[in-house]
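Readers should treat all values here as calculations from the given coordinates under stated rules, not as data from a laboratory. These numbers come from a predicted model, not from an experiment. Cβ atoms are built from the backbone, for glycine too; each structure is taken alone.
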Structure P
């Protein structure tokens, strides 16, 4: 949305790459924000409401856990 946000995103991306948390470099592009379209209501809080579903349990849960590990100092209790 602005230069400060771009700077912060670039810094975090660089730190994450340097952390060695992932075996491959992060390839996410940092680009100017465009129009945002919220997902339909049935997609909101999907993981929290469907955490026992196989996709959530085997694909999403490990990503959430890794996120919590890397950003533990940034998360609210």
Structure Q
């Protein structure tokens, strides 16, 4: 908070736009995972979708996950 005064007016406008855009931070966190969050294997396959998010199944351990698994946004009812 103390560093907000050191931002330029252009940077303040960019920050304001990022914070006011609904769901923009959540959308940035949702990306295709490169490895299984359970066993770290890179053998993932698409496994449908649930709750509007794509699901992936690990070919090695057989567990399913979505892009939010293992993040602070996992298991939230309202993203």
Structure R
């Protein structure tokens, strides 16, 4: 299954610089950990959203990122 995930993510990175992966059921963690995509930095969101936002928008504005979060996507008002 991780090959299918990698292919799907590669297609997304052809059009987007930042991709969010919300693992709602907390069942794909091992796939995220094992995933290797050339030129893409993986970051886990663990109550570090503001720092990550600053980093990807100000410090590394040209780089590509895969942002992973376990659980459901937060409500818009709480989503950095």
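Some notes on this structure:
- Label whose coordinates, when percent of Cα pairs over 18 Å apart is calculated, return 41 (choices P, Q, R): R
- Given 1.00 for FRET efficiency 1/(1 + (r/R0)^6) of positions 2 and 66 (r between Cβ atoms, R0 = 30 Å, to 0.05), calculated: source structure among P, Q, R: R
- Among P, Q, R, structure where distance in nm of label points 7 Å out along Cα→Cβ at positions 18 and 42 as derived comes to 3.0: Q
- Value -12000, calculated as helix-only ellipticity at 222 nm (-39500 (n - 2.57) for each DSSP H run of 4 or more, over all residues; to 500), assigned to which of P, Q, R: P
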